[in-house]
Every structure is written in C-alpha cells, then in structure tokens.
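Some structures to go through are shown next.
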Structure 1
Amino acid sequence: MLISTTFIIIIVTCVLSFKAFKDSKMSADWSLSPYSVKHYHNYSRLFTYMFIHADLPHLLFNMLSFYMFGGMLENQFISLWGGILGEFNFLILYFIGGLFATAWPYFRNFDNPSYISVGASGAVSAIIFSALLWNPTMTVGLIFLPIPIPAYIFGPLYLAFEYWAFKRNKSNIAHDAHIGGALFGILFTLLLNVEKGGEFIHLIF
C-alpha cells in the first residue's frame, strides 16, 4: 500500500520543524518575512515557512488538524478524479493555499522588518475549509469545545472568530493567514465543483 500524500507532508514537516527547533539560523532563514521578500527577493520564504513551527504544541496542533481533514479529503479527491489528478488537486489546495495565506500578512508588513511568521496554519486552513465545503453535513469536534458541530455551522463561526481575533490583535497568532488560507480553500473548492457552494448555503439558511 502506497503512503498517502497527507502522511508524507506530515513526516516532512515534522522532520524539518524538529530540525528548526534546534537550528535558530534555519528557523530565521525559513520563516515568512514580508520585508525580506520585498527588499531582498527571498521568494522561497513564501513556501518554506510552512515547513517549520514555533514550538511543539504549534506543530502538533497543525499536523493533527491536517491529518484529520487532509486524509479524508485526499481520499475523496482520489475517488473522484483518480490518483494523479486527485493528488494534483490536493497538492495545489495545500501549497497554493499556504501561499495565498501570505497575501494579507505580506501587504500589511512588507515594510516591517520585525514581522516574521512560521507554520502550516494557512495551508491547513485551506484543507479544512475545502473539507467543510465538500462535506457540509459532517460533524466537527473541537478539543476546547467537545461538542459535535455541523460543518455548515462550524465554518462561518470559525471565520467570524478569526476575524474578531484579528481585529482584537492581542496575540502573535497569524489570524489573517488563517482567514486567507480558508478563503482559498473555499474558492478552490468552488472552482472544482461550484455546486458545493450552493449546497453549503442551502444548509445554512
């Protein structure tokens, strides 16, 4: 049995994150720095930041979330489009979702040399919201709120919370990147199957 793309991404991300935990230069060079991207053309940072994390809880939370939603969605993509196209769509969703998540932080901070960000949260948000849109009636359980919530309710509540947290600006969590990744997950899913949007909206209202 071939190893899944989801599992490969998790393994690679964990290995590189653990290496970055012990290598401060790697952590600095791989982090998202809009200032470095604009002024020094370090475009690789737009992708490398996804593979390293701030600490172990940050890594575990992102990879656990990715494992829960990514494995399911990857299998659904493969079932619908076959192995090659299904995996291609899944990889586009993850990595371009992570890239799209940098847009808002980039334009807000490209002249701010002190801003840095790490973690796969934006890419994982793209996967989660694609999964929610693809499976609007599934239930989602949260660690801090262990009550099953239908996906079509969880999605809007999550976005509303992230926007509120972003405007409140009381932590170093990149809520703007979470929103950007989630929006890409929605847009890409609608591009693949526009009927998913109508089904989701119908359930809400």
Structure 2
Amino acid sequence: MSQFFQIHPDNPQSRLIKQAVEILRSGGIAIYPTDSSYAIGCAMGNKSGLERIRRLRQLDDKHNFTLICRDLSQLGLFAKVETAAFRLLKAHVPGPYTFILNATREVPRILLHPKRRTIGLRVPAQPIAQALVAELGEPLLSVSLILPGESLPMSDPYEMRAQLERQVDLIIDGGYGGLEASTVISLVDEHPEVLRVGCGDPAPFLESA
C-alpha cells in the first residue's frame, strides 16, 4: 500500500518533501506533479525501480526515460551542452520542455538511447518537483504518468490512488495535473528539432532552426 502525501503546490512542506525523498532513497517509486503533467519516477541508480516503472507503463527497453534536474548546472553534469544550445536552455529553463542532448559519462548506460548516446533532461518550474530533486541531491529518473491504452496523462490524484496504490510506494497530491506532456526538443545537432509538441511553446525553437 502506497503513502499518499498532500503537498502544497506552491509552498511544499519541507517535512513531507524529506519523507518523500527517504522513500525514493530506499528504492521506492513515486508519482509527483511537474509543470506539464504528473510523472512517475525513482532515484537515478534504482534499477529495480526502473523495471517496475517499465512494467506499470508497459514500456519496452527502447523507451527513453528523462532525468529531472534541479537547475541548468546540474543538467550540465549529465549532458554535453554546446554554446548555442546553452543559450537556448538558459532562456527556457526551468519550463515545460524536455531536451534531448548527448550524454556525459555520468549517465548510467541503462538510461541511454540504444543507438545514440543521448538522454532526455528536464528542469521543471513546478515547486514540488524542484523541492524533490533539491533534497535528493541528484536527478529523478522519470516518465509521464500515462497508463497503458491511454493517450492522456492521469490528472486526478485520488484516481491515481484508487488505481495505483498497490503498484507504487508514494503518490504526491499536488492538486489536479495538466493533460499535456512536455514539449520535446532535440539539441543534439546544430539546429534544434521539435520532436513532440506538448504544453511548452515550440515557436522559439522553430525560429532557431
């Protein structure tokens, strides 16, 4: 049976954030809000957590997970960022975007794209997500909370509790979530490429292409 924490979406209670991070550090998987939709995540080195999330979402081993980072400097530990990409990141981080970048050696091999050494990274503006990664001290390994057979992310924490409380260790209720995933931008090559349009405005990256 999972824990169910009601955390204020704008002023997260530090006591509950600390308890949530203890669950993550002890190998748990958690549902939490981002500035796009709710996500499900675990600590970066949690291989069994990764497999549990794959089973819950029915994902194959080619599906890319995203590293949720605290800020641009933490993102820079896990991705190779060229000058032009850095300018774009600085202008749009934090925000509802996932950026595909070439990975550094800090990224565990099981998280890399099987053919290219790339990784998806996000810095969400949502205070709960920010507080979690700040307290954890490392990125959260995450995917959007979209159940098998569904096209939209789950948005109601009480519905999540009813359906998933036996499959996850923690559900964070931060209010109703969005129904769109993040916008995905590839910054691997010289020109940005919009791979998926979500709730982040893709226009600045189309102009830069």
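Read-outs: derived from the displayed coordinates by stated rules, not from any lab. The structure presented is a predicted model; accordingly, all values stated were derived computationally and were not measured. Cβ atoms are built from the backbone, for glycine too; each structure is taken alone.
Observations
- Cα Rg over 2.2 N^0.38 Å - highest-scoring structure of 1, 2: 1
- Relative contact order in percent (Cα under 8 Å, 6 or more apart) from the coordinates reads 23; which among 1, 2: 1
- For -8500 (helix-only ellipticity at 222 nm (-39500 (n - 2.57) for each DSSP H run of 4 or more, over all residues; to 500), calculated) the corresponding structure among 1, 2: 2
- If mean count of other Cβ atoms within 10 Å over residues 116-123 is computed and equals 21.8, the structure in 1, 2: 2
- Of the structures 1, 2, the one that 0.99 was derived from, the read-out being Rg/Rh (Cα atoms, Kirkwood Rh), for residues 108-179 alone: 2
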